[in-house]
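So, here come the structures, one by one.
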Structure 1
Amino acid sequence: MEIIKGLEALKNRYPNIVLTIGNFDGVHLGHQKILHSVIRRAQEIQGTSMAVTFEPHPMKVLAPEKILKILTPFEEKTKLIEETGINVLLCITFTKEFANMLPDDFIKDVLVTKIHVKEIIIGTHYAFGKNKKGTIDLLRRRGRKYGFGVKAIRNARLHRGIVSSSRIRSLLSRGTVHEVSTLLGRAYSIMGRVIKGKGRGASILNIPTANITTPVEIAPKEGVYAVRAGFDSHVFDGVANIGKNPTFGNAEVSYEVHLFNFSGNLLGEEIRIFFIGMLRGEQRFPDVQTLEKQIRKDIEDAKEILNKNHPKLI
């Protein structure tokens, strides 16, 4: 997949461009439905499949006070879009000036003059331009004028609801990672680096853990999870804790994972944690012995969940 960063970097003229436009945060099943439609149509007309996205996310520019938490960092989003088979990813730098572009100007100056679009495939709720005044009906009318086609695709639905990034964020806040994975079409995961921890896992609890630092903006609800961990082409089952370790009175949230049947040193390793199921919320225990007993029960519960669930990993 060719990645073009910025409209000014778009130099080539691609044949019969079929494109879609969106933020694609999470690259969930709804996004995948549209992306695959773009790919199929481009193949039918021997054209080029293109996805247009934005960096930063428009909400970060237009309403920073809302503190939108991004599901997938740009590099990860790029990788996920590439895996769908899209030919070209055009990333437009999103600024307040770009946000103020009138819908007709966006169509003429960007879609027609700059991209030379042949067909556009978007979701039924797509809106664009200043104050989101641009509609699908306007796109269709201008398509007749400039010679491009427009197709609107209904949102993907699963479990009696629309598959959306906001729904996934809501599910993560409740810790329902299994349902998040069904909406993504793959196990929900976060990437991080193993750092030196406080050493309590091995020295106090007799259960060694790897401490993770991660750049992700959003993570599942604080608690204990059955997970799989991938690093260096290996995948291990395990149990992870997200939280402040209230038994020890920590003030900051930490990410810890205990891997089954693993005894090596992970310090400095890049590791991806795949969340398979939630075991329980975070708890404060009266003493270390009670905590250790609960963690050993968590390990057995996690093994039971992991034996039954095998979602697609990245």
Structure 2
Amino acid sequence: MPESIRFGVSFDGFTPVRETAEVARRAEAAGAGSFWIADHLGYREAFVTATAIALATREAVLYPTAISPYLRHPVPVAMALASLAELAPGRAGVAIGAGNPMFLREAGFEAEKPLEAIRGYVRALRALFTTEPAHEEGSTFRLAGARVAFGAGTGPPIYIAAMGPRMLELSGRIADGVVVSAGLSADYVTRSLAIAAQGARAAGRDPARLAKSGYVYFMAGGEPRESRRRVREKLAFVFRNRTIRENLELSGLPIDQDAVMAAVARRDLAGAGALVPDEAVDLFTITGDAVKCRRRVRDYRDAGLDEIVLALVGTSEDRMRGIGMLAQILSD
């Protein structure tokens, strides 16, 4: 591919841990430089899965994501990250995010004042990574001299998983990197990264030094009709988040987000996917034969991403086929 854009692979926790580790092993052999392991409530746990992937691979960086300050106190998170870094030196990172309000509410949490929560959480993790006693207070925690007793250093890179404009701006101000959601058009990715860059400039930081990654649903090859059905279901899952509403509205596509959200809340992913038109697959994902996928990769590269994080869609066969086609898709 022109300019050799970096790529990673994300895992959503929907598949067994052993299978995920094997997919990661093959993806690294195909050139993947990072793995992003989702912490979706009710699915496979992110740090356990990251550990399995670390043992199955050699060099790719591991990012549990998006770790929520409403669910996890910063001390055990810092402990887990320091342990992961000890197991896989130089390969640990993390993405912090508020989490999906629908799923948080089901678990008895409310995502109140997310900007304040994220800001304090990032500050707390950095304090804990020094191994010195940490004295920090955030909206979801209090540290009164807590410390992590090993792994002193700068700590792993901290990304913010950002969707709304204020969170994007905060990413530019305080994070090492920003990772934008799946389900965004390339144009909306450009718009989102511009907001993050504004935040960096406002804080006196060089926007060029802010790492910019983005999840994109990916399915290469396969029977077209069935492939698009599976991708529509994945899009419906991410469309459950209200913060993505502006992206949908600007697309001009007839998507009833409230109906999609209601179907996902019932765990009716097939019904939710049926509410997503085929045109959304073309606009919001990298799907199709190698030629079409290559063109869509260029679209997201040109949108400003340093790294495209491919969110593999479909069955085990679909995922393995996609990995097998990567060399062809990512070539010049």
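Taking Cα Rg over 2.2 N^0.38 Å, for residues 168-255 alone as the quantity of interest, name the structure among 1, 2 where it is greatest.
Working: 1: 1.13; 2: 1.27.
The maximum falls on structure 2.
Just checking, which of 1, 2 has the largest value of FRET efficiency 1/(1 + (r/R0)^6) of positions 32 and 272 (r between Cβ atoms, R0 = 35 Å, to 0.05)?
For this comparison of FRET efficiency 1/(1 + (r/R0)^6) of positions 32 and 272 (r between Cβ atoms, R0 = 35 Å, to 0.05), the top structure is 1.
So, one more: Here semi-axes √(5λ) of the Cα gyration tensor in Å has been calculated and equals 30, 22, 20, so which of 1, 2 was it run on?
Values: 1: 44, 19, 17; 2: 30, 22, 20.
Of the options listed, only 2 reproduces it.
Taking distance in nm of label points 7 Å out along Cα→Cβ at positions 96 and 112 for each of 1, 2, which is largest?
1
Supply the structure label, taken from 1, 2, corresponding to helix-only ellipticity at 222 nm (-39500 (n - 2.57) for each DSSP H run of 4 or more, over all residues; to 500) with the calculated value -14000.
Traced to structure 2.
Given structures 1, 2, which gives the highest value for FRET efficiency 1/(1 + (r/R0)^6) of positions 8 and 40 (r between Cβ atoms, R0 = 25 Å, to 0.05)?
Largest one: structure 2.
Any read-out appearing in this document is the output of simple, stated calculations on the displayed coordinates, not a laboratory observation. Quantities reported herein were computed from a predicted structural model and do not represent experimental measurements. Cβ atoms are built from the backbone, for glycine too; each structure is taken alone.
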